[in-house]
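Below you'll find the structures, each written out as structure tokens.
Read the figures in this text as sums done on the coordinates, not as results from a lab. Everything numeric here is computed off the predicted structure, so don't read it as measured data. Cβ atoms are built from the backbone, for glycine too; each structure is taken alone.
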Structure I
Amino acid sequence: MEQQGESWRPWDEDQVFTFPEREDWIFWVTGMGSEGAEEIAATREWGVGNAAVIGAIRAMDQDAVEDRDGNAWGAGVWLPAEHDHEARAGVLIRTFPDRGNGTKAYRKFRKQAARVPQVPGVTISSYDVDEGEVDFGPFIVQAIDTVNAAGEVQIYWIVTFFSEGKDEVVRLEFQSVYAHLVDDIEVELGDLISHAYYGVKPGSALSKELGLE
């Protein structure tokens, strides 16, 4: 992820949840400022000066900045080549520390996730829950289809990880308005989740302490 801003981030004292570099995704640290979107877009050749890419990055970053919980430290957009690198999905990344006993936290959340959530201002047209596991621990996926008063569809996939090696919960909140691409998006998200890992963040205090740069 490209780092912007100087506020608290979850990686200075330990490894951080992250993704490997992916051609059709751009990830960054939120709160980039007015000119940051152009810099982030320019990390891809097809993003240089591309108004659609820059606009998508700005929109997701604004969602994070306006986050009422104040813990969306990372964001990303999926801009597939087959759709001319126009945004088709976005994600906010959150970390909740001090989870406590991981097994108990996971079981408690699994019970909570079985109930259909309440989303203000929209009607939930469908809700599904699934679970899985990656190398560092189990996760739960909540798929939520919503429709607002204007008949506009918004689809969410909330992926909640319970790391076995860290006292925290990581939540990814994917979203898209492209209902006809649900199958493609779910394949992409599945591949993204399967390659997520914990690593040392380049540029962090920990990285410098370990002499990695």
Structure II
Amino acid sequence: MATKVNGLIETRVLAGIVVPDTALVAGAIEYARKNSEPYLFNHAMRSWLFAVAIAELKGTAHDPEVLAVATLLHDLGLEKAFDGPLRFEVEGANAARAFALGQGMGERQAQLVWDGVALNSTPSIGLYKETEVALCTTGIGVDWGGWGYELLTREQSGSILEAFPRLDMKQRFTRAVCRIVESRPATTYDNFARDFGDRFVAGYQRPSTVDLLLKAPFEE
């Protein structure tokens, strides 16, 4: 799928980071741009660039197109256009996989894209999955919570932030998650969105997993 020169994928420099320059990656960038609010698009771009930079720093071999598509599309599920009955990460993962398959990506690669998106907010699992999923989780974690930020040089992080400003990321992301909590609370009980519900959404209540076990229809 990727355009290759002398056996290597073509690249370009973006915000000081060498990234793959293929039709698939360009398509994923445009898809993210068209389907995301500006702050969320910039978050996706920064997350991708952070992931690529850390992979380069650690010398981690990976499929650059899988990493790009997964990271660039990881928050589609927060947008109203992708609302559905499932938790937002799964809705986003389904959309990202459909995009990947529609662009001709193989089933195995597309499944890695799905895993990267679905697990992006569960680092206790994502960091221990396949390399591309782990890198996707890592890059998102750097931009979202600053985890691993110290691995980057000041010049690297500065160039990325200058190219893709945060645009009130903390407050806008909080509002986006609270919208999910308010409109689809049942999808938030077993994931990080519940923390936003507990703190910001009046009247939010979630069941206890202990009660679910103890009330199961069995004698013991």
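So mean count of other Cβ atoms within 10 Å over residues 60-67, computed for just one structure, reads 20.4; which one of I, II is that?
Working: I: 17.5; II: 20.4.
It was calculated from structure II.
Give the label, chosen from I, II, of the structure having the highest value of mean projected area of the Cα convex hull in nm², for residues 92-139 alone.
Details: I: 4.7; II: 3.0.
By mean projected area of the Cα convex hull in nm², for residues 92-139 alone, the leading structure of I, II is I.
Out of I, II, which structure matches 66, 36, 32 when Cα extents along the principal axes in Å is calculated?
Values: I: 49, 45, 29; II: 66, 36, 32.
So the calculation was done on II.
For which of the structures I, II does the calculation of helix-only ellipticity at 222 nm (-39500 (n - 2.57) for each DSSP H run of 4 or more, over all residues; to 500) return -7000?
I
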